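Take a look at these structures.
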Structure I
Amino acid sequence: MTTIVADFKAGTMCADSQWTDGEERGPVRKVHRIRGALIGLAGNLDDIHAWLQAYKSGNALPKCIATALLLDQTGVYTWNSAEGWLPMPSPWAIGSGGKLARAAMMAGADAKQAVRIAIQIDASTNGVVRTYRL
C-alpha cells in the first residue's frame, strides 16, 4: 500500500513513491497539491484515481477503499468513505506503514525519517521518499 505522513508544525507531507499489487510494483505520485492544500492518497489505484477526479472537479466523493490525508493552513485531516473528513492530531500518517511512521515520530523522527523507517519494515512501502511543503 503506502506510507504518507503530514506534519502541521513543519508544514510538510512526505510519502513513499511505489505502487504494488502484491505481484508487481512501479513508481507513482501519492501527494497532490489541490486548492492550496496537500492531499496524499492511499489504497487501490483505481479508487484513488476516481476519488482524485471527483475531488478536483468538486463532485461528491465516491464510496471507495481509498484513504486521504489532507494538510492545509488549518491542520491535518483524514478522509474515509464511512465518516468523511475528520481532524487528526499532528503529525499523522496513513497507509500500511502509517502506524510505523507515527511510532517513529513519537520517538523523535521527522516526517521524512518516519517514512524511511516504514520502508525498512513495511513490505508495501518503498521507493524514493518525496517531501512536499505547503
Structure II
Amino acid sequence: MAANIDSVVDASIVLAWLLPDEREEMVNRIFAAYRQKKNHIYAPKLLVYELINGLKSAILRKRIDWLKAKRAIDVFLQMKFELIDQSGEEKTILQMANKLNLSVYDASYVVLAKKLKVKLLSLDKKLQRL
C-alpha cells in the first residue's frame, strides 16, 4: 500500500497508528506522508465513533488507560482528516454491504472510496482485497 496517495482510511488503520502495540511500518508511512502534506486522508464521519469504540475496547482489555485514550482522541482530532457526511447514501451503503457481504460500517468506507475514486486503506484482509 503506497503512502503517497489520497485515500480513505478505516478505523483499523487509525487505531493501529494511535495504539502503540499495534504500530506497523505501513501505517507509520501513511501518517508521515499525511503530516508532510503528501497525501489527503478521507473517512466517513462514522470513523470517529469506531475510533472511540476501539479505544474503549483497548481500555477494557487493559491495553491502555483512560488518560492515554483521551490523549489518543486529542491526537486524532488534531490531524483534521476530512470526515465526510454520508447522509443520503444509506441505500447505496446497504446495497454495497449486501453485495459484498460486509457490515454496514465497512460498506460505508467502501462506498466513500468508490465515490472519491481513491484507495481504501485497511488492515482488514477482506477490505484490502476490494
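None of the figures in this text is laboratory data; all of them are computed from the coordinates on show. Just so it is clear, the model here is predicted, and its values are computed rather than measured.
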Structures I, II, by volume of the Cα convex hull per residue in Å³: label with the highest value: II
Taking helix-only ellipticity at 222 nm (-39500 (n - 2.57) for each DSSP H run of 4 or more, over all residues; to 500) from the coordinates of each of I, II, which one would give -7500? I
